[in-house]
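Trainee: Next come the structures, one after another.
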Structure I
Amino acid sequence: MKALVTGGAGFIGSHLVDRLIVEGWKARVVDNLSSGRMENLVHHKNNPNVEIVIGDLKNPETCLKVTKNVDVVFHYAANPEVRVSTTTPEIHFNENIVVTFNLLEAMRKNDVRGLVFASSSSIYGEPEKIPVKEDAPIRPVSVYGASKAACENLIHAYSKLYGIKAVVLRYANVIGPRLRHGVIWDFIVKLRRNPNELEILGDGKQVRSYIYVDDAVEATLLTWKKNTSSFSVYNIASEDWIMVKEVADIVVKTLRLKNVKYVYKPLLYGVGWLGDVKKIALDITKLKELEFKPRMNSSTAVRYAAEQVANEP
């Protein structure tokens, strides 16, 4: 099998490439390096089973080129910063929606019939209760979430019209080594700048589920291998959730700091920024029916991720 991994130099994408190679796949990676890093793929530099293309999928010709002669596309190319929604929303329109449309068109023209799409829990917005199931209303409150929802709808249409077998994966907060965005990275950067004080966006009581990247990749390949329908959706998360303040406590302990003063910066309802939600956690009953069980809960995943990110160059 030969896979195209878009955004394959990014955080989740590069870990997925690693796993595909271990399982005997050939992988073509395409990335424009806007958020991905070549350091994430340096260990594949001389691997004949890994082809790395530096290119921008906003260009339809690039999409046509990289989708030739592949069996399945793992689509992870996107701008991962949710907060960008409030300042430059066109970034998420272009990097998520335009890129996904271009990719689907190229798949149609090159007769590529398999797709795994990295969606997000942000499509649910602020659910009435947690954990939320896949059939919950889609009510995003950020442009990032709205762009992911739009991509899901495009994929559904192409699946029905052109026979593309698609698996949509709505990830919770995926964390681990190579992470360069999100709350853990943010906290580590801030504490290295000032080990005596930590700014926390929001009131610290925001609830999130965290899943370690190895578990996320395991779930990704499991859903692709076991899925039998033309279009399916799965939540990808751990089975529990914790508050942002608990994440801060773990990061502070990991860095061996003491007496750190927390400075909270809440907006209305205690969220951290426009487009942020107070509580989001995912029900993974459907995923568990495929015999998946995460090896780490949220706290353990945060601890492992913080240790590894803190020790990376």
Structure II
Amino acid sequence: MSQSPWNWQPDGLRRIEQAASLIRLDGPDTRRFLHGQTSAAIEGRPAGSWIPTCLTSATGRLRALAEVLLDDTGAWLLISGGDPASLWQALDQVLFPADRVQLGPVVAARVIRPVGEDPAQPMPRSPAGQWLALDNGRGGWLLGDQLVVRAEQEWPSWLADRPALTQQEQERWRIQQGLPAWPSEINDSTNPFELGLAERVSLSKGCYVGQETLAKLSTYDGVKQQLRRWHGTTSPAAPGLAQGTLLFNPEGDSASRTGQITSALAVAGDLWIGLALIRRQALDQDVLRAGQGPNEPILQLSIGPAWVDPPAGANRQG
């Protein structure tokens, strides 16, 4: 078996940058509107709340990851994974004249996250569950230790002075955490429970888009697949591991598909890592084969630290 790659850490104090989008909603009905359009409980939350959530389709499919930043007059909707233009259109289509909500344009933004800690100079953080505006919002917003800024804004020196991870390093960090990305994992074929995003879904609030399907998943049908990270080595006979590669049981019924690779990254020599959606009948297996041939790579599976289990009923077998 290949050596585990999951103890990798970038050198020194670094930063991760991610493209994102901001949509401004203003008006006294903003909380009610977002409560009905996202998967988290929004209505009744106070100004200053930072609420991780999802936007789903009517059938519970994941359209985007989002953060809601509530304030006294409305909210900012931060889209960190998804197509912001189509989401804006979807929100605009369900706004009625009686809704006291004004929908602003899509604004390009960046999310910057520090990697590595300096005990002599701790990073600033917002209080748990709250956002913190820097320079009245002109310097961006802190969500925990993450900084959100409009694309044209300058960053504070405590982040700008940190070298950015390369694209390869940033993808390795994401996969190591087990974080889904758009469109490889976040798309119209997956739901939040399959991707380890259960903490972003409220099962107790009132009706919202996708609520009926997600409620059924938590009670009756069960989640059909779950996201796992994997690692393995290639050989001259099987030189690569690509997105879309089908996974099979290395023993027993080799013709029965057990999963599919959604992300793949070559990290060193013949060592590869990635993410895959694994069917629930194979979730108790530690290894799967990437392809049906006897010489295809064997992948070792594990759960990333970002994973949150589905509700108890959603993982029912059978």
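The numbers here are math on the coordinates, done by the rules we state, and not lab data. Computed from a prediction, not measured in an experiment: that's the story for all the values here. Cβ atoms are built from the backbone, for glycine too; each structure is taken alone.
Trainee: Here helix-only ellipticity at 222 nm (-39500 (n - 2.57) for each DSSP H run of 4 or more, over all residues; to 500) has been calculated and equals -10500, so which of I, II was it run on?
Mentor: Going label by label, the one that fits is I.
Trainee: Figure out for me which of the structures I, II the number 24.1 belongs to, where mean count of other Cβ atoms within 10 Å over residues 118-125 was derived from the coordinates.
Mentor: Attributed to the structure labelled I.
Trainee: For the read-out log10 I(q)/I(0) by the Debye sum over Cα atoms at q = 0.08 Å⁻¹, a value of -0.34 was computed from one structure; give its label from I, II.
Mentor: Attributed to the structure labelled I.
Trainee: With P(r) over Cα pairs in 5 Å bins from 0, in percent, for residues 94-229 alone coming out at 2, 7, 12, 14, 16, 17, 15, 10, 6, 2, 0, pick the structure among I, II it was computed from.
Mentor: Working through the options, I get structure II.
Trainee: Given a value of 15.4 for mean count of other Cβ atoms within 10 Å over residues 54-61, point me to the structure among I, II it was derived from.
Mentor: The correct label is I.
Trainee: For mean count of other Cβ atoms within 10 Å over residues 70-77, which of I, II scores largest?
Mentor: Largest calculated value belongs to I.
Trainee: Right, another one. Kindly point out which one of I, II the value 4.4 was derived from, the read-out being distance in nm of label points 7 Å out along Cα→Cβ at positions 214 and 270.
Mentor: Structure II accounts for this read-out.
Trainee: Check the numbers for distance in nm of label points 7 Å out along Cα→Cβ at positions 134 and 294 across I, II and tell me which is largest.
Mentor: Structure II gives the largest value of distance in nm of label points 7 Å out along Cα→Cβ at positions 134 and 294 among I, II.
Trainee: Moving on. Using FRET efficiency 1/(1 + (r/R0)^6) of positions 30 and 62 (r between Cβ atoms, R0 = 25 Å, to 0.05) for the comparison, can you identify which of I, II gives the largest number?
Mentor: Max of FRET efficiency 1/(1 + (r/R0)^6) of positions 30 and 62 (r between Cβ atoms, R0 = 25 Å, to 0.05): I.
Trainee: Taking distance in nm of label points 7 Å out along Cα→Cβ at positions 286 and 302 from the coordinates of each of I, II, which one would give 2.7?
Mentor: Source structure: I.
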